[in-house]
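Below, each structure is written out as structure tokens.
Rule-based calculations on the coordinates, nothing more; no lab input. What you see is a predicted model; the values in this text were computed from it and never measured. Cβ atoms are built from the backbone, for glycine too; each structure is taken alone.
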Structure 1
């Protein structure tokens, strides 16, 4: 099931990039990010209430609150940079560079989460990095 959800995530992310590139034309990138964020907030809270998950708020630990807030700040910074890059660059070049986040995530997971860095993951990182360079040159 995780693989299907990950594929759906990739598909929606691709759709997001194309829709954003069209929608951001003539709009300040920070304003566009704010509008997108409001829509995401409404959708996310809608899912919380639809699935009756709101009762779990009181069970969230202090550590989880801190890291979820930091994750939200990182997401916000990512979106602000992404929208600015989309506004001034070509989607076909911005998106591959943005996907270098896969390489960065693998490195950070190795350093901070002590996840295994296998021969396959190293090879994958090299291929992603090389592919990104080929696409943007």
Structure 2
């Protein structure tokens, strides 16, 4: 997404999220990056905004399918914007790439997590597929 062409207020309203100043700042921060961010990263980028306010905004975004959580094995949950029509259901799950050098995590939306045939008494609630290696920026 290109942060210059996107109106954050319209994005929030489309997801039925009230566009408060804090939510707009958090969304603008997420829009400004091409990789997933930790809560700590967002806090540092929004100097002066309370951690709890940022956390509440992120949780609201997750609840309303604007942002998804990523466990890339780094020890900290990361957050990335969902694609426009994402409902955060199993059909929307995609692969993530974790760079071992810069420790950034990227959504690979075009690579879907393959469906698995599980035994009849198993129910899938979520899935996580992370590829680890070196990103294009660090590969130069």
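Here FRET efficiency 1/(1 + (r/R0)^6) of positions 49 and 105 (r between Cβ atoms, R0 = 25 Å, to 0.05) was derived from just one of the structures 1, 2, and that gives 0.25; the source is 1.
Structures compared: 1, 2; top value of FRET efficiency 1/(1 + (r/R0)^6) of positions 25 and 89 (r between Cβ atoms, R0 = 25 Å, to 0.05), i.e. the largest, recorded for 1. Sorting 1, 2 by Cα Rg over 2.2 N^0.38 Å from high to low puts 1 first, with the largest value. Here mean count of other Cβ atoms within 10 Å over residues 57-64 was derived from just one of the structures 1, 2, and that gives 18.1; the source is 2.
Starting from the value 42: which structure in 1, 2 was percent of Cα pairs over 18 Å apart, for residues 65-112 alone calculated from? Considering all the candidates, the number was obtained from 1. With respect to relative contact order in percent (Cα under 8 Å, 6 or more apart), the largest value across structures 1, 2 is given by 1.
For which of 1, 2 does mean count of other Cβ atoms within 10 Å over residues 33-40, calculated from the coordinates, equal 14.2? Structure of origin is 1. I have -27000 for helix-only ellipticity at 222 nm (-39500 (n - 2.57) for each DSSP H run of 4 or more, over all residues; to 500), calculated from one of the structures 1, 2. Which structure is it? Only structure 1 yields this read-out.
By the measure mean count of other Cβ atoms within 10 Å over residues 41-48, tell me the structure among 1, 2 with the highest figure. Max of mean count of other Cβ atoms within 10 Å over residues 41-48: 2.
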